Structure P
Amino acid sequence: MAPRAKRDPAAAETPERDPPLATTLAVLNALANAGRDCGVQELARTLGMPKPRIFRHLSALKNLGFIAQDSARERYRIGYASYLFGKHLMNAFSAPRIVAPFMEALCRDIDETVVMGTFDDNAVTVLDFVARPSAIEIGLRPGSRFAFNAAAQGKVVLAFGPPHIAERFYNSPLPRVTPRTIIKPAVLKDEVQRCRDDGWAEAPDELFLGINALAAPLFYPDRTLMGTLAIVGFTETLRGSKRKKALRKLITTAAEISVSLGRV
């Protein structure tokens, strides 16, 4: 009797519901958001897709240089082609170029680090920053991602961003980043409502101990949220009269940027 041929796990896979390109981008995005090396099984679990499908798209991305593989551990990470692609996109994206002069002027006026952020359904992300010229510099790496409840920028997104983001976030366990991070949904909802009423948010010691951030929304012409503008400084120095000046300048600058975005 002839031996039974081994069953190819890919052969039994159900057809992809999404276009192959959409799946490839989903795999690349999941790997980028993980911020570390990932295996096929972990990515399959994250995306809710079969392992053979994930492996097929990983192989294509690896051949193009968008991801790299640690063959000894059979794990994958973002490759250099992705880094270059991201740089090209940043250079082509007009909003950061429009915002940059405002950020530089604000940094000079208040002598603190100024940060521009964007967001997706899961977190806020640093797009660009202008660091305060000082012996002790507060800088944030572009691409850094923070939980909505831990960052002033995140509270702005919950207040002014798409409603489904807040609804989903409130129904999930709130992550604790420092002892000061708000992890009670009712308290966070009150904070977000205050942000909505006042037009700005802050998060003293909630993301990093000893650091505070003041954040305001940046709007497209249709009043949908484009991103956030934030002032970041030491908690002990960003208080009193300096905090009042920083808030006044922040709100004014954010409004001016929103007007400029309408001219794009």
Structure Q
Amino acid sequence: MEKHESRRYPSVKAVSDADRINMVKEIFATITGKYDFLNRLLSLRQDVAWRRRAVGAMRFFKTRRLLDMATGTGDLAIEAALAHPAIQVIGMDFVGEMMGEARKKIDCKKLSGRISLVQADALRIPAADNSFDVSAIAFGIRNIPERLAALKEMTRVVVPGGRVLVLEMTFPRRLFFQKIYDVYLNRLLPRLARAFSPNPAAYEYLADSIMNFPTAPQFARLMEQAGLTDIEMHPLTFGITYLHVGHKPQMPSRPDREDHKRG
């Protein structure tokens, strides 16, 4: 397995949006093969429980469709399809290598008839307004520099009364847990990554992106700016991960208004 020991990525605070996007593409293209294994190892399998909590917060009532943005290797899309047998899922990502891994898993689970994969940008979702009951993103929003624009797009494609879900890791607010998590992110995680990952520097980026992610209240305000209401903030595992749930307001029907389409 080829190693990239000498590779280093700059802090997320030190790069332009365009450079960060290119950096994210390179990172996820190089860790695809070990991505699921390391997720389970580094989270002590808590990532599985976190996704199940997100799936439990989904509500399907009109279109019976889910958009899984930044689907990666498809874990959230698969979990949702298994938990909600009547729905169709669209998984979108802009890293082709990750979606290739997702396709293998979807085929293995015999879900190819219910989960479709589309390579697309979170800022330009190729779907009409009001196309999904739920749009969700798990552990992907911190890799998008223009988070407000992405949230607006996720809101646009959800039906009135639908939900936008964001599952993301963040730095705990309590001092005791901050100290423990700081040691984990900056000392233990890099050592584990060097042992198992072909690109260990990717996990230094991971730690940096988590430590620089907004607090839960700050992110909730961003969701409100995107047009969502009644924001729910659910801390998971001592607050190292949050599930945010936003609701798209109900609007009076406008039969004379055609849906705006993208793509």
Structure R
Amino acid sequence: MPFAKVNDINICYEIRGEGYPVILIEGFGAKKEKWVAQVGPLSEHFKVITMDNRGSGKSNRPNYPYTMEMFADDINGLMDHLNIENAHVIGKSLGGMIVQIFTIRYPNRVKKLVLMNTSSGYPSEDGPRMYSEGRIAKYHAKLEDPVKAYLNDLSNAFSRNFRKLVQEDITRKFHGLWSAEYFIQESTIDPTTPQDIKNQGNAILGFNSLDILHKIKCETLILGAENDRVMSVYNQKQMHERIPNSILKIIENTRHDSNLEKAPEVNQIIIDFLKK
């Protein structure tokens, strides 16, 4: 996979498809491979660019606390490297926080924005700290038994009925796009370490964009998952009220990984929005 020298670090990225560029930014500790359910369908219409954020995947992992501005500047640097003037930008979870700041920081580089299962911040630092500690515990669990660790960590990802289907057969390919086996294997390759988790988690501490969301002027699609326990729909509704040119769609009967569980529905919503 190619690398770009960006802000004194190497960022790993991948490009699929042709056409107008769409950049996808994943969440806390997640690699670009987590977009497996979106890359294929979107690349039939667009040039799809995925990247490993600093501190994850094959990108460099400098050992100091990161900020949202650092993550945003990395996207800007990658666009410079690829000679992309502007693009549609999609961010999920932490990635959604990053692209909020990116859009405000570099408004001319974003044509349309998609914010998926994300938030404008937390009421206190207790939540982010507990979430980081949970991610570190899961790291150690994956070292012992990656299959068990993955299957035990599905309650926040999927609805109850869908979770049962995943647990019954890890080789089953959902929507012809992904399987639990794929993610289990990926979890053992270039895993995000406890130190990486601490460095990425620093960006969430004190993050609050609510009072600056009005600065996002581009067309914005806000996607939420009805039963998301990581980033509740209350967050997305708040953001919809603050972003002037936004529309809100809630995916029913899903949790935080709604883009996997209901990939065809989510993909079609995104494609329709970007092509409109």
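Each of P, Q, R could give distance in nm of label points 7 Å out along Cα→Cβ at positions 31 and 111, but the derived value 4.7 comes from P.
With respect to distance in nm of label points 7 Å out along Cα→Cβ at positions 55 and 247, the largest value across structures P, Q, R is given by P. Taking volume of the Cα convex hull per residue in Å³ as the criterion, the largest value within structures P, Q, R is that of P.
Supply the structure label, taken from P, Q, R, corresponding to P(r) over Cα pairs in 5 Å bins from 0, in percent, for residues 103-158 alone with the calculated value 4, 13, 15, 17, 15, 13, 12, 8, 3, 0. Structure of origin is R.
Every number here is computed from the coordinates shown, using simple stated rules; none is lab data. Because the structure is predicted, anything quoted here is derived from the model rather than measured. Cβ atoms are built from the backbone, for glycine too; each structure is taken alone.
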